Structure P
Amino acid sequence: MSQIQLLEREFNRLSKKISVPERLKPSFGPSDYDEKPCVFEDYKNNLHYAAKERGQISFDKITSDFDEILYWIFDSITFSMAVDFELNSRIEEQDCRRIAFEHQTQLMTTINKIWGEKTIKKHNEILKEHPFDDFASIRADYCRDLRKQGLGEDEIDRKAYEKYPEK
């Protein structure tokens, strides 16, 4: 059995644990990978997780490590699943990432506890640079209303952040 076949078998086993929707599953083996991510092996036996968008390569992650490529694949899939979950569970006055990050962590932990821990670390790194901002969506709506009144962007920002400061 080829490396890609083994990888696909393991992917299928793990994807059942979290009920991965068909639309989020990558293709395995040679592909033009124009419509969804693709997993393939190159002539050096490296594993690739890659995707194209509008004919341009949007990413091509390369490794020889089975666990690493599976982590990359499921990190991408669980993020999409978490965003879908958040859209259906949205709390207007809360940073959408609160629900999405928590759900992604749950999904990754269900698959592999170490991946769950790695996901938490990744989220914490994001939050160091971009902390939760529970007023973001309310502030955006307020900015839109101020734009309709014909105010300039500097004044809009000043008023919006006065009324709805970052937490």
Structure Q
Amino acid sequence: MSRSGGWARAVATALVVLALDQATKLAVDSSFARGESVNVFFGLDITNTRNRGVAFGALEGRGEIVAALIAVALALLVAWFAVNASRAWLWLPVGMLLGGALGNLIDRAREGAVIDFIDPAFWPAFNLADSSIVIGVLALLYVMEGPAARK
């Protein structure tokens, strides 16, 4: 794939992730009071909550540090992708990482915290951006180290 094709697909993926993330957060925030929780089915609630830290609440109250770290990570990801954009399927995890990180960064800029709402009984609450970041990291590892990379 050409570099421009890789960029176009990565940006499109990021925009889809960003739109879905922000739309779901808006729907939850406009439908539920902060702190309100509704059981969807056994072990899974929708809860309108905020995370002022990063994963599992780490660095809570350090919003400016978190935002700066995210901005640096995004810049490094974009720079790295600029060199590797023609690599097959790399656009997908990069787009997922960019879209997820931007979705949470927008929340931090607007609210000083990330809106979380998917609340399983066995795990801290999270959102679609968080899911996209985790899946993006796993997909990146697969693209970089999986069977196709070993050929």
Structure R
Amino acid sequence: MGRMNKVYGVENIHLGNKVSIGDFCWLEAVDRYGSQQFTPLLELRSGTSLSDAVHISAATRIVIGENCLLGSRIYIGDHSHGAGRPDPASLQVPPGQRALANIAAIDIGANCWICDGAVILAGCRIHSGSVIAANAVVRLQTDEPALIAGNPAKVIHYFR
């Protein structure tokens, strides 16, 4: 475990053997937000390595498989602050006070490489052996190992 990390909801965070966590990381299993209550699970399986400034926020379920490598400045979150297409009245509510919405589990298979600056959003399912390119904004599901890149991210190449 690196230095200057923040960990919230530790009772709902499960770390496998030999998980490495860099500096300035933020892991949170959100069980309560305003009047909302959740049953979160955040699981980092054995051999997974997080570089610096990785933020992972689970309100439902985020599982990162064995032996994954995560670069720096990555965000992985299974929810958002407010609806994706808010009505004009809701825009008067500060973002940090809006109800969590768009909640959907994230599954990242074993042996994935997530490069610097990637953002992985609610509902993603990334197949084992996939590579997510630097600065990709991912909101998709893959059934085969793939190179995923872009904003919005798309499959660039399948590793067959």
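Bear in mind that the values in this text are calculations on the coordinates, not laboratory data. Model, not experiment: these values are computed from the prediction. Cβ atoms are built from the backbone, for glycine too; each structure is taken alone.
Points to keep in mind about this one:
- Source structure of the calculated read-out (Cα extents along the principal axes in Å, for residues 64-103 alone, 45, 18, 15) within P, Q, R: R.
- For 2.9 (distance in nm of label points 7 Å out along Cα→Cβ at positions 24 and 72, calculated) the corresponding structure among P, Q, R: Q
- Among candidates P, Q, R, the computation of mean projected area of the Cα convex hull in nm² that gave 9.2 used structure R.
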